[in-house]
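What follows are several structures.
Here, each number is a calculation from the coordinates, and none is a lab measurement. Please read all numbers here as calculations on a predicted model, not as lab measurements. Cβ atoms are built from the backbone, for glycine too; each structure is taken alone.
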Structure 1
Amino acid sequence: MASSFMWTLCLGILFLAYGAIAAPPRAPVNVPFDRNYKPTWAFDHIKYFNGGNEIQLVLDKYTGTGFQSKGSYLFGHFSMQIKMVAGDSAGTVTAFYVRGFYHNLSLSSDNSEHDEIDFEFLGNRTGQPYILQTNVFTGGKGNREQRIFLWFDPTKEFHSYSVLWNMYLIVFFVDDVPIRVFKNCKDLGVKFPFNQPMKIYSSLWNADDWATRGGLEKTDWSKAPFVASYRGFHVDGCEESVNARFCATQGKRWWDQKEFQDLDGLQYRRMSWVRQKYTIYNYCTDRSRYPTMPAECKTDRDV
């Protein structure tokens with residue numbers, strides 16, 4: 001019975017998804033930076049404006065910078081408004097991500113057991129579009145990259161980038177348009193970020209060894225400093241200690257109610273629109289890299 005239930009869930013509950021009206025994520029609550037976040041490195045490369053309601057991250061040839069949430073969260077809705085580095089941004093990466101750790105052992109990117117939910121914005125030469133790369137690490141396994149072009153210039157205005165994470169799925173949103181869903185398919189042998197708290201991070205850094213055209217385009221330091229702007233530091237999650245392995249309010253928060261267990265028909269059509277018009281890479285369809293389709297991809301009817 002449990003196996004049948006999870007398989008139905010992983011398939012997206014087809015009839016409900018197209019017949020029901022799922023609620024959109026609640027509007028983020030804009031709060032000052034220091035309500036939910038603190039700097040993590042190169043403090044002098046973070047600039048504060050409007051009483052801390054807006055900040056800028058600065059990258060120069062010496063260093064980038066970043067920040068992290070003060071709390072750790074097991075499920076929730078996390079949103080950030082970002083205006084990307086303008087002009088020639090090749091080689092730079094602006095990242096917004098959620099990373100987990102086990103007990104008191106903080107996990108780094110090379111730890112074999114870390115979980116991570118990534119937005120990575122890959123800069124480009126002037127006149128060329130930004131690339132948004134998303135990725136999901138579970139139990140230390142990543143290599144689930146999807147890349148899209150955005151349908152707007154992310155350097156001109158602030159746009160909202162959000163993650164909704166509950167025990168059923170992870171959804172990546174751009175301005176409330178779902179661009180990717182990763183479902184809880186543990187019954188298919190796919191791990192899911194389920195029982196370890198996560199912190200929220202953001203950073204601006206130099207990655208010209210891989211970020212733009214696989215590292216062919218290098219950062220032009222004559223264009224430095226590079227600046228990314230942030231506001232709307234919304235966090236609505238189940239905050240737990242680093243040792244917690246469950247959410248005490250499970251089932252009582254808006255983001256884990258029935259209407260957020262799957263997307264609705266309109267949301268799936270919007271995601272399909274992004275797939276058809278703006279997707280430039282999807283690991284699920286890369287047969288040279290994955291001759292056998294990864295198990296979680298079989299639940300994605302837009303592939």
Structure 2
Amino acid sequence: MLLKSYLSLAALASLGLADKSPGCGGHIPSKFPERGTSKNLTLPGLDREYRLYIPSGYDSNTPAPLYFSFHGASRDMKQQEELSQFSNPKFNKKGIAVYPNSKNGYWLSNPGANTSRPNDLDFTDALLTHLEHKLCIDTKRVYSAGKSNGGGFTNVIACNSTVGGRFAAFSSVSGAYYDTDDVPGIGPCRPAKRDEGRPFLEFHGTIDTTAPIDGNTKKHPKLPVIDILQGWAARNGCPEHSNPQRNETVFTHPLVKHASWDCDGKHGIVQHYREGDNGHCWPSLKSNPDFVDNRDQCPLGKYVFNATTYIFDFFDKYKLSK
């Protein structure tokens with residue numbers, strides 16, 4: 001019953017009648033973290049865990065952006081907070097960050113994920129509605145990002161016409177992408193229709209052996225990254241299988257290539273950073289858990305840019321129009 005009420009509220013929110021969420025003007029619930037801190041919580045009704053960060057400058061009368069950050073396979077929400085740095089005021093000065101936890105270590109699209117209903121898409125939809133009713137959130141500025149399986153799940157969210165329609169933009173780091181056409185609860189990619197397009201930003205290392213940039217042909221094949229990018233370009237109005245309008249070295253650094261698609265008048269609506277000499281690692285100017293725990297794939301010990309900086313810059317360009 002509670003799930004149904006959440007989903008009906010989500011439908012109302014998707015109408016975009018106002019930027020302010022129903023939680024504006026209220027007090028931070030006593031179980032929630034204090035401003036400037038994070039805390040593990042459980043979503044009522046679904047018994048699913050998430051970790052919530054509320055910035056020190058949070059104002060209950062000023063709608064704040066909300067950033068979802070999804071962990072990789074066999075990782076957890078606290079590790080994802082440390083890895084993505086979405087709770088770091090250096091990158092995120094005023095937004096609320098939430099780190100959902102999967103059912104069994106895997107998100108939908110991964111062959112090991114639990115597909116029973118309510119599934120991960122139901123959880124994401126219900127969690128977003130719950131937060132909008134407890135905190136002051138700008139309903140037009142909700143964003144999704146993830147690493148590895150969490151990046152693949154971000155792609156699943158973007159492809160979903162219901163919950164995906166509530167997010168303004170998407171980003172994936174070292175995403176693990178699978179064919180979901182016949183997966184229960186997912187199916188083919190059919191995103192919500194909207195005038196502002198479907199912004200998608202992707203980062204991938206050239207020596208990634210966990211989620212190879214060119215895909216693989218194992219028992220559960222992972223799709224090539226170019227297929228994902230060209231798919232989003234086509235959904236944004238570019239011709240099928242189109243090449244990017246720009247594909248150039250960036251940062252005056254030969255390791256990194258930046259590809260960008262302009263589709264139907266939308267400049268840079270799909271973008272990709274190809275990380276030379278980097279593997280299944282979240283790019284960062286400083287060492288992070290990926291570079292410590294995965295030295296074989298992260299031989300440089302750090303990288304030449306912060307993916308988090310570019311994610312927030314990308315997100316800041318987009319909000320829902322309705």
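Work out FRET efficiency 1/(1 + (r/R0)^6) of positions 41 and 217 (r between Cβ atoms, R0 = 41 Å, to 0.05) for each of structures 1, 2, then name the structure with the largest result.
1
Here relative contact order in percent (Cα under 8 Å, 6 or more apart) has been calculated and equals 16, so which of 1, 2 was it run on?
2
Of the structures labelled 1, 2, one was used to calculate helix-only ellipticity at 222 nm (-39500 (n - 2.57) for each DSSP H run of 4 or more, over all residues; to 500), giving -6500. Name it. Intermediate results must be reported in sequence, preceding the final value.
Values: 1: -3000; 2: -6500.
Answer by label: 2.
So P(r) over Cα pairs in 5 Å bins from 0, in percent, for residues 153-200 alone, computed for just one structure, reads 5, 18, 22, 21, 15, 9, 6, 3, 1; which one of 1, 2 is that?
1
Out of 1, 2, choose the structure whose coordinates give distance in nm of label points 7 Å out along Cα→Cβ at positions 145 and 161 equal to 3.0 when calculated.
2
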